[in-house]
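Listed after this line are the structures, all set down as structure tokens.
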Structure I
Amino acid sequence: MKILRAYKTELDLNDKQRTACLKHAGTARWAYNWGLARKIEAYRAGEKVPTAIDLHRELNELKHGAVGWMYEVSKCAPQEALRDLDRAYANFFRRAKQKKNGTLKGKTGFPKFKSRKKGAGRFRLTGRIVVLDDAIQLPRLGKLRLKERGYLPVSGVHILSATVSQRAGGWFVSLQVETEIPAPVPSLGKPAAGVDLGVKTLATVSDGTEFPNPKALKSGLERIKRFQRSVSRRKKGGKNRAKAAAKLAKAQARVANIRINTLHQVTTWLTKTKSAICIEDLNVAGMLKNHRLAAAIADVGFGEFRRQLEYKGRWYGCEIQVADRFFPSSKKHFECGFINYNLTLADREWLCPYCGQLVERDLNASKNLRSLIAPTASSAESHAWGESVSPVQQAGLVEPGTKQQLYLV
């Protein structure tokens with residue numbers, strides 16, 4: 001089975017190589033802005049909007065005159081920038097059509113001009129790219145040393161492109177490769193699991209395994225605030241302001257790296273050790289409207305967790321299922337089926353009034369999600385969510401005078 005995969009690592013550049021990368025990034029940014037201006041001009045004049053190929057031909061003519069400095073960089077940098085512009089333009093009209101049909105609630109997102117004030121940016125190169133154990137050879141840039149050895153694939157893959165970018169003062173290269181992996185075979189020996197996501201605990205598995213939330217933003221928030229105050233006190237356009245902004249960028253990058261590293265470790269372990277996983281379809285946009293918890297919820301990265309789980313599940317043969325958004329995984333007692341409609345976010349444990357057991361919120365939710373994967377086939381009467389009908393459901397018990405009811409089907 002062929003898959004597309006990306007490998008990203010940091011470069012160890014000298015001053016000459018850093019200057020060359022800045023030239024490539026500047027050329028890509030200039031080509032993007034020039035192409036966007038040409039598209040807008042043609043659209044307003046009622047002419048045919050030029051494509052990336054048309055713009056590249058015009059750019060080749062300009063190289064003989066006003067933009068002769070483009071010969072100092074690889075031709076791939078402006079060419080790939082114009083292709084990115086084509087995709088951005090097409091995405092805008094696709095979203096505009098969805099907006100007209102009422103299927104899109106957000107903004108249509110017309111392409112914007114890129115500014116050098118927001119960083120050097122990035123550029124993409126294609127062609128002959130050679131990967132060594134401790135270096136990578138790129139067109140026009142030559143051999144660039146890597147800070148991490150043995151990470152990039154040296155052989156056995158087809159390299160499609162290399163994207164060089166700058167972030168928080170460091171330069172990184174990201175390889176997009178096409179590789180062949182064995183077709184995943186569902187393993188009957190691996191157990192299935194339900195996974196409940198949360199803020200206090202990142203993930204609670206139905207077998208009792210818990211993954212703590214690193215709370216990267218909370219741990220680094222004081223440093224970020226201090227650096228942000230330092231930036232605001234510096235004169236705009238000054239060198240001291242640029243130095244303070246660089247420190248702020250490093251602090252923010254550290255928070256992002258801690259978060260993404262934790263998510264990769266957890267999702268990889270889950271998809272490699274489980275045959276099937278069931279998670280909830282969380283309404284993250286609605287959860288972020290709670291301003292008391294918005295920062296903590298955004299710090300977890302629920303959407304990124306689900307995205308990684310889905311594509312890694314295809315790689316390792318783990319089936320990913322998503323429960324209905326309104327399934328009461330936390331409120332329903334896994335053992336007896338009683339549903340506590342009075343449960344609040346502050347209740348981490350609650351006492352079941354029917355069976356008298358103490359219910360641990362997160363573990364109980366993960367067990368309920370696990371029950372959606374493997375229904376009890378031996379029971380004579382099956383519950384709609386895939387488990388046996390409990391005695392409390394058969395009795396039709398409803399506690400009078402409260403909102404607590406049974407989840408009857």
Structure II
Amino acid sequence: MINAHRRFAFYFNRQQSLFTHDCFRLWGVVLVITALIGPGVLAKDQADIELDSYASKHYLIHSNLSKKEARVFGKHMDRIFNAYKKRFQNLGLSVKNNAAMPLFLLRTQEQYATFMSQYQINAVNTGGMFFVRHEIQGLATFTQGRPATETFDILQHEGFHQFAFKYLGANLPIWVNEGLAQYFEDGIFVKGDLKLDLANARRIASIKTAIAEGRDIDFEQMLSMTDEQWSNTLAASPEQANLLYDQAWSMVFFLATAERGRYVEPFKRYLQAMASGTDSMQAFYESFRLTRVEPFHKAWQQYAREAQPDTVNIVLERLNFLGHALRYMKERNMAMPLSTAHLRSQLQKLQYRTLRTTHGITTETSSQDESLYRYPSGRAKRFFKILPPAGDDLPPGITAPGLKPRPTVIWSRDFDGQLMQDVVFH
């Protein structure tokens with residue numbers, strides 16, 4: 001399920017079998033489906049966790065956060081729901097039960113894991129999930145100890161699975177379900193509008209390498225792959241699992257953006273056919289008016305070879321690393337840097353590094369990498385700019401002057417006084 005810092009480990013259980021796999025974050029994302037049922041209800045036994053309920057426009061939020069805190073996430077998800085619906089508005093989507101979708105927001109990761117364990121779901125070391133049980137279903141995550149933007153990423157990804165389950169049905173092929181979830185996960189809000197079509201640098205590099213080495217997955221295999229086959233791959237081969245997710249995203253990105261939107265309407269016809277229960281291969285051939293899939297595969301390969309990452313995506317990855325480093329330094333009462341050059345010197349003396357696990361493959365990011373302190377701006381590369389702290393108990397901000405939209409790392413403290421790193425766009 002899924003992108004790093006954006007990604008996770010997740011469990012997938014559609015036919016009563018439990019599989020595991022590592023996805024793109026330091027936490028995990030989980031999709032657990034054990035029955036094709038309607039909306040669930042809150043269990044009577046909530047152990048020691050009391051959840052209050054708040055209604056947003058499209059979600060019924062059950063949370064132990066304050067009402068003010070919970071509504072921030074509810075408002076965000078209402079906007080994301082509108083983005084889901086806008087993308088699929090021409091599909092004639094309908095659903096028998098228009099009840100608000102359940103969203104469970106726990107304050108701590110421990111509370112989240114405890115809550116999920118009541119339904120025999122092991123959520124330890126995971127970051128969030130969409131789940132369905134006989135007695136309950138919903139979208140679940142926690143908020144403490146990570147930036148709100150990371151929680152938003154998880155909710156955007158898992159929220160698509162929830163939306164698809166309700167509005168597109170259980171027949172959606174796993175490749176398009178996961179590809180679209182990653183596509184929406186990458187979205188950012190700029191002045192109230194969700195900006196999609198952001199080309200992810202890591203996935204682009206992964207797919208280019210796979211194509212160059214002849215390891216990309218045959219289109220017919222991807223199109224016809226069952227949930228069980230996908231899950232078996234996750235369990236058997238982390239490297240192949242990583243490629244499954246990267247290629248699923250790349251194929252969706254190709255269909256959504258290639259050749260000035262040439263494939264958008266056929267893609268919608270394909271999704272509509274899948275929602276009506278048509279076989280995946282038959283739906284693809286008919287929707288795209290194909291007699292063979294190989295020319296289509298080659299068109300995607302050419303597109304993927306030429307793809308370039310979006311600057312905003314590159315900058316977000318680097319700002320995330322620098323933000324984590326600033327938090328580390330602040331929590332240890334270290335001197336705060338006055339410039340990016342000062343920050344670089346401090347981190348390199350510390351030999352600061354982070355580790356990230358993606359589908360079982362661990363990647364190290366080291367402060368010795370000089371590219372982390374700069375960002376592309378036109379033909380030049382500029383240093384990030386350190387901003388004065390917004391308060392004595394907060395680290396400095398970081399921004400990228402000249403970019404449009406311009407991302408800026410800002411800081412606050414949560415309900416328990418923990419540092420919270422977020423990114424805003426101007």
Subject >> Parent structure of the calculated result 64, 29, 22, given that Cα extents along the principal axes in Å, for residues 275-362 alone is the read-out and I, II the choices >> reply: II
**OP:** Assign the value 7.9, calculated as mean projected area of the Cα convex hull in nm², for residues 123-210 alone, to the correct structure from I, II.
**Re:** II
**OP:** Output the label of whichever structure in I, II has the greatest value of volume of the Cα convex hull per residue in Å³.
**Re:** I
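Using the calculated result 26, 9, 5 for semi-axes √(5λ) of the Cα gyration tensor in Å, for residues 75-114 alone, pick out the matching structure from I, II. If you can, show how the numbers build up before the last one.
On the way: I: 26, 9, 5; II: 28, 13, 8.
That value comes from structure I.
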**OP:** For FRET efficiency 1/(1 + (r/R0)^6) of positions 251 and 283 (r between Cβ atoms, R0 = 30 Å, to 0.05), the calculated result is 0.45, so let me know which of I, II that is.
**Re:** I
Original post:
For distance in nm of label points 7 Å out along Cα→Cβ at positions 51 and 259, which of the structures I, II scores highest?
Top reply: II
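Throughout, read-outs are computed from the coordinates displayed, never taken from laboratory work. All values reported here derive from a predicted model rather than from experimental measurement. Cβ atoms are built from the backbone, for glycine too; each structure is taken alone.
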